[in-house]
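Peer 1: Alright, structures below, take your time with them.
What follows draws every value from the coordinates through simple rules; no lab data is involved. Every value quoted in this text rests on a predicted model; they were computed, and no experiment measured them. Cβ atoms are built from the backbone, for glycine too; each structure is taken alone.
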Structure P
Amino acid sequence: MDAKYKRCLLKISGESLAGEAGYGFDQATINSIAAQVAEISRCGVQLGLVVGGGNVWRGLPAAEKSVMDRCTADNMGMLATVMNGLYLRSAIEEQGVPCRVESAIPMEPAAPGFDLRRSIDFLEKGGVVIFAGGTGHPFFSTDTAAALRAAEIRADVILMAKKVDGVYTADPKTDPTARRIPRLSMLDVVQQQLRVMDLTAAAMCRDNRIPIVVFKIDQPGNMMKAVMGEDIGTTVEV
């Protein structure tokens with residue numbers, strides 16, 4: 001199979017790892033994600049991952065609901081992404097694909113610090129790299145971390161794996177007239193403040209001309225379809 005994108009940055013929400021429960025870890029869901037990642041890697045596609053931490057801890061809501069300051073809450077959220085990265089690494093390695101976790105917050109020996117040259121070398125040798133720890137700084141989302149790492153590794157695309165099958169005109173859970181938008185421009189996302197990713201991340205993708213494909217993660221085969229350039233979900237063009 002000839003993939004449209006040769007080097008991809010896959011962004012997975014932490015909630016996606018929790019399955020229907022919405023928190024913690026669901027082994028069947030994680031195994032499914034790992035199997036899809038391994039399948040893509042075996043096709044020769046270079047794949048980096050950024051995973052959120054919302055199944056373990058959500059920094060901003062926690063800070064808003066308690067006396068905890070935002071920096072502390074966000075630091076805890078970044079630690080949660082490292083936990084998720086280590087779990088995913090084990091599942092991907094079980095599929096027979098080499099995988100390493102690099103953290104914006106060095107945590108030797110569990111997760112070495114992010115090293116761009118080492119990351120690209122590992123990708124080019126057929127391994128999967130999980131970029132954990134967010135950006136290493138509070139006040140930035142994992143969306144921004146995904147955009148940053150995608151720009152650094154010169155990814156062809158960001159694959160946004162979500163629980164919905166694209167970007168809609170309204171919330172499809174509450175508005176039965178909501179319709180999926182197959183294609184958008186990055187300018188549309190920024191100007192209309194569409195909920196593809198936060199505006200800092202969207203602006204970074206626009207400036208670095210990195211397209212985004214939003215697709216539903218819990219439908220087997222969608223990840224491969226996105227890599228192949230099939231018309232699924234929503235494509236945000238630059």
Structure Q
Amino acid sequence: MKIRLNRYLSMCGVASRRKADELIKEGKVKVSGVVVKEVGRRVDTEKDRVEIEGRVIKPEGKRYIVLNKPPLYLTTLRQSKDNKKTILELIKDIPERVYPVGRLDYDTRGLLILTNDGELANKIIHPRYKLPKVYLALVEGRVNESALDKMMMGIRLEDGFTKPDYVRVTQYKDKNTLLEITFHEGRKHIVKRFLSSFDHPVLSLYRIQVGPIKLGRTPSGKWRDMSQDELKALKGSNLSKSHRKLSSN
């Protein structure tokens with residue numbers, strides 16, 4: 001069967017198609033002994049030998065992991081240059097080469113999906129699918145109804161207009177507020193930048209849900225396999241349902 005090289009790399013659990021294109025452009029991929037830099041190159045899955053930096057790449061069994069990332073861990077599978085802890089330390093006992101779908105900031109904790117299913121990973125991170133991500137954000141100051149109304153109207157940040165899918169107060173903690181806030185886009189630091197623009201800087205951030213996948217009772221620093229029901233819900237979702245509908249299921 002002949003397919004695009006980036007799709008083959010994605011099927012083998014190397015990376016998403018977008019990341020695979022970067023590896024190809026950087027000259028890190030060989031097909032039958034020849035370096036390939038053409039993003040649109042097609043390969044014969046039965047005849048061609050595909051390598052990345054000398055390692056032969058073959059399809060492997062799919063694995064879907066839900067990790068509760070603690071704060072002060074980098075979302076990377078490479079060793080940190082400044083000796084910071086990375087999520088690689090938390091998944092050493094997983095034999096498959098899984099990689100994080102999207103990322104969480106160094107000081108942000110919560111739900112992180114890891115998989116070697118590049119096709120599904122692409123659906124989760126691609127903006128067109130509008131997969132909602134739900135956060136609990138402890139912010140400075142007391143957020144009132146007027147502020148919530150303004151937040152729901154959205155605001156223009158330095159990289160364009162944005163608005164949450166949903167935001168509500170869950171608890172007041174002394175002079176601070178715990179918000180539940182949902183965004184379907186994944187721009188860098190989007191939650192922190194958005195709330196800071198309303199003079200409510202984030203003190204701590206905790207992601208509790210990605211689409212139909214909820215963190216549940218998974219302890220901090222631990223991982224679990226995604227259940228078949230969760231996987232079916234994620235694959236079967238049109239990835240554009242509202243947070244309210246997801247929460248009601």
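Peer 1: Here mean count of other Cβ atoms within 10 Å over residues 148-155 was calculated and came to 20.1; which of the structures P, Q was it taken from?
Peer 2: That value comes from structure P.
Peer 1: State the single structure among P, Q that was used to calculate mean count of other Cβ atoms within 10 Å over residues 140-147, giving 13.9. Can you show the working numbers first?
Peer 2: Values: P: 25.4; Q: 13.9.
Value 13.9 for mean count of other Cβ atoms within 10 Å over residues 140-147 corresponds to Q out of P, Q.
Peer 1: Which one of P, Q has mean count of other Cβ atoms within 10 Å over residues 28-35, as calculated from the coordinates, equal to 14.6?
Peer 2: On the way: P: 17.5; Q: 14.6.
Going through each structure in turn, the value belongs to Q.
Peer 1: With Rg/Rh (Cα atoms, Kirkwood Rh) as the yardstick, tell me which of P, Q scores highest.
Peer 2: On the way: P: 0.94; Q: 1.01.
Greatest value across P, Q: structure Q.
Peer 1: Something else now. Please state which of the structures P, Q yields -12000 when helix-only ellipticity at 222 nm (-39500 (n - 2.57) for each DSSP H run of 4 or more, over all residues; to 500) is computed from it.
Peer 2: Working through the options, I get structure P.
Peer 1: On distance in nm of label points 7 Å out along Cα→Cβ at positions 100 and 132, which of the structures labelled P, Q is highest?
Peer 2: Working: P: 1.5; Q: 2.4.
Comparing P, Q by distance in nm of label points 7 Å out along Cα→Cβ at positions 100 and 132, the maximum is at Q.
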